[in-house]
Structure 1
Amino acid sequence: MLCLGITGGIGSGKSYLSHIFTALGIPVYDADLQAKILYNRNQGLRLSLIELLGADIYYNGVLQREIMAERIFSIQSLLEEVNKLVHPVVMDDFFIWKECQKTPYVILESAIILETPFASAIDKMLTVSAPGALRLERLCRRDVASAEDAQRRMEKQWSDEMREAKSHFVVFSDGKKPLLPQVLKIHHSMIKLNMQRGGCS
């Protein structure tokens, strides 16, 4: 089964785009959301994180995300170690989920697909691009973040140009160009590719 990756900077509109694909009958695996779930549900991951970061990062079996973030974002090596623990668990969960789907293709959505081992699971990559000022506005409105905090979060991620250079499709989420025609064109391309490879219809 084919897999379409959806990536894009924070505030670009990845989730909204994924909802459109879902409405077309294509299942979406939100890797960032599932990682948050697995932090609490996967016992092996929980024990590994406690060993790395300390027992106080969990309270009553629930990850204390603020404590973890404070530790890993101040020490780059810790962030890298956490990623080495988390990414394989999420990948295993994705492949189990994928095997249960019966559609021409599935979608893996993540802000960091291209920077991680997730890229190996992708057949075609889609980048959602949006002007920086619009992303900043969306982020401040959505997370009630200050403009300074939002800007710092954006600067830690790849630029749209870097993502687009490694993508097969680009969707412009600028509030001007309609999204649906762009999505439908990609949807039909994925179905056609699936049929060429002898997949399900």
Structure 2
Amino acid sequence: MLIERPLFFLPWLFPKAWWRKDKNHKVVFLTFDDGPVPEVTPDVLAILDQFDIKATFFCVGDNVRKYPELFQEVIDKGHHIGNHTFNHIKGFSWSVDKYLDNVAKAARLIDSTLVRPPHGQMTPALYQALSRSYQIVMWDLITRDYNQSFSPERILKNVQRYVRNGSIIVFHDSLKAKRNVLTALPKAILFLQKQGYQFQTL
């Protein structure tokens, strides 16, 4: 999806998925996709430590396999974790059975009932299959920090424009997002704090 907020019909199409939570209170849920990677994740963790904020990390199984100590550091610091498949696969390109096998492969390393489909790609059949074993987590605001043609200032403006009560916000602790996330994240946190938002995990 190439928009900051989901198309209006998607929450209706996939109602059991989490898109936005606690709409009546000034809370937000920071999430980070695609890690852990040593070039970015430690710096994201340091920023979150600086503000004493806990977040939810949707991890790629193969990255967990390659960097188990870093994955354990995410957990040890009190953050929550979720499954982002083993190979960061696209739901529109794989059969349901093969997709579930990839999720299960990641689950052997990632002990979580939360799953987020990479790229937000999920067919109705895949949604039904995943919902039997997992809580699917989508988003209310995607910062698009992965887009290297965007500036950190634009990422910050996306947060400022689209955040609302209960927003599940997507950042990335990935190489593509490194410049944007490390620059925009602390500024976004300061903005959210000034607006009176509290931070919770999923």
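What follows is calculated from the coordinates using simple rules that are stated; it is not laboratory data. Here the structure is a predicted model, which is why all the values come from computation and not from measurement. Cβ atoms are built from the backbone, for glycine too; each structure is taken alone.
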Give the label, chosen from 1, 2, of the structure having the highest value of relative contact order in percent (Cα under 8 Å, 6 or more apart).
1
Of the structures 1, 2, the one that 18.2 was derived from, the read-out being mean count of other Cβ atoms within 10 Å over residues 27-34
1
Origin of the value 17.8, 52, where Rg and Dmax of the Cα atoms in Å was derived from one of 1, 2
1
Starting from the value -17000: which structure in 1, 2 was helix-only ellipticity at 222 nm (-39500 (n - 2.57) for each DSSP H run of 4 or more, over all residues; to 500) calculated from?
1
If Cα Rg over 2.2 N^0.38 Å, for residues 59-106 alone is computed to be 1.60, which of 1, 2 is the source?
1
Which one of 1, 2 has distance in nm of label points 7 Å out along Cα→Cβ at positions 115 and 131, as calculated from the coordinates, equal to 1.3?
2
If mean count of other Cβ atoms within 10 Å over residues 35-42 is calculated from each of 1, 2, which structure is the one that comes out at 15.5?
1
Structure responsible for 24.2, with mean count of other Cβ atoms within 10 Å over residues 3-10 calculated and labels 1, 2 on offer:
1
